[in-house]
Structure P
Amino acid sequence: MIPKIGRFIPLAILITGLSGLVYWTVQQDIRIGSYEPQIQMSEDTATRIAAGEDPKKVIPTGSIDVAKSVAPYVIVYDDKGNILASDATLNNQTPKIPQGVLDYAKANGQDRVSWQPQGGVRSAIIVTHFSNSKISGSVLAGRSLREPEKRIDMLGTQVALGYLVTMLGTFVTILVFAK
């Protein structure tokens, strides 16, 4: 019995490593994909404002409740963090991003982060800096992480089930067939 368990240990390590790799790779793909279409929205809106268009005229019309909707939304801030235009609401007002995110976007051109403006509300946001002769600031384009997080949870369950079945199958196979 002991020699058989010795044969199982390297396979268990391999199965564990491969299961972790599968989870990590697919989880990262889902998470990175959650920044689309915000990249395009943020960059295109910043380009239009930098070309001189009025921030209030370049954002989508309507109102998106970021706590309830999975629709993408846009907020335009000046460099001091004042809201210039928005189609996003949270508790009947436009949510404010931490000033550090705006400062980072100004210094680096863009910032991509997960943002939690209140408990239970998480968004994947892209913040792109703009400037022209009249104003400078940043465009935030965001979208709820609710659906990507559901897919990641389901992925975890699927990988865990596959891991357990593979480990059990490998262990039984070694016990039955190994000499």
Structure Q
Amino acid sequence: MIHPPVRSKYRVNETQVAHFVRATIVGWLPVFTTAARCDILVESLTYCRTHKGLLIHAWVILDNHFHAILAVPDLSQTLADLKRHTARRIQDVLKQEGCDWLLNQFQYLRLPHKKWSDSQIWQEGFHPQAMVTDVIMQQKLDYLHNNPVKRGLVASPERWRYSSAHEWLEGAMPAFKCDPWR
């Protein structure tokens, strides 16, 4: 009998498959509202692809979170590094922009056990869901790319700048199968 995969809010239990993930800004605050802030996340994903072997199957950035379908042997550590790096960069940009209200919220919303920092940008965890069938993969891919459409931000997925939808439309992304290492 095949048992369904164990899913944990904060742990990756199947290290050999791609995962649908969501990383959220604390308090669902609208951080990714400028190109400069979105580019921080795009550049960090690109860095992880180039230097950490991260396979990026799909992604989308919205104002207060991002979704992605990713694969790498140590996904938890890779995303922890990405979130730590982007948090520092986001804070720097917000300081340059004089966006004190957001910086104040990050201090206020910091969890008490985060004693090593005076603020917190990202919520803990990334809610991984293993892509164990092609059907699940297609559902998550459609959900991810249609998120900006459902929010009324664009008329079609490929019109959202901070998304891989246009790459899928143009055929730049390979056909996906559940085993990301094929």
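For the set P, Q, ranking by relative contact order in percent (Cα under 8 Å, 6 or more apart) places Q highest. From P, Q, which structure was helix-only ellipticity at 222 nm (-39500 (n - 2.57) for each DSSP H run of 4 or more, over all residues; to 500) = -13000 calculated on? The structure behind it is Q. So Cα extents along the principal axes in Å, computed for just one structure, reads 80, 31, 22; which one of P, Q is that? Source structure: P.
With percent of Cα pairs over 16 Å apart, for residues 39-118 alone coming out at 53, pick the structure among P, Q it was computed from. Only one of P, Q returns 53 for percent of Cα pairs over 16 Å apart, for residues 39-118 alone, namely P. Can you tell which of P, Q yields 4.5 when distance in nm of label points 7 Å out along Cα→Cβ at positions 23 and 79 is derived from it? Of the structures listed, the value fits P.
Values in this text are rule-based calculations from the coordinates and carry no lab data. For clarity, every value in this text was computed on a predicted model and none was experimentally measured. Cβ atoms are built from the backbone, for glycine too; each structure is taken alone.
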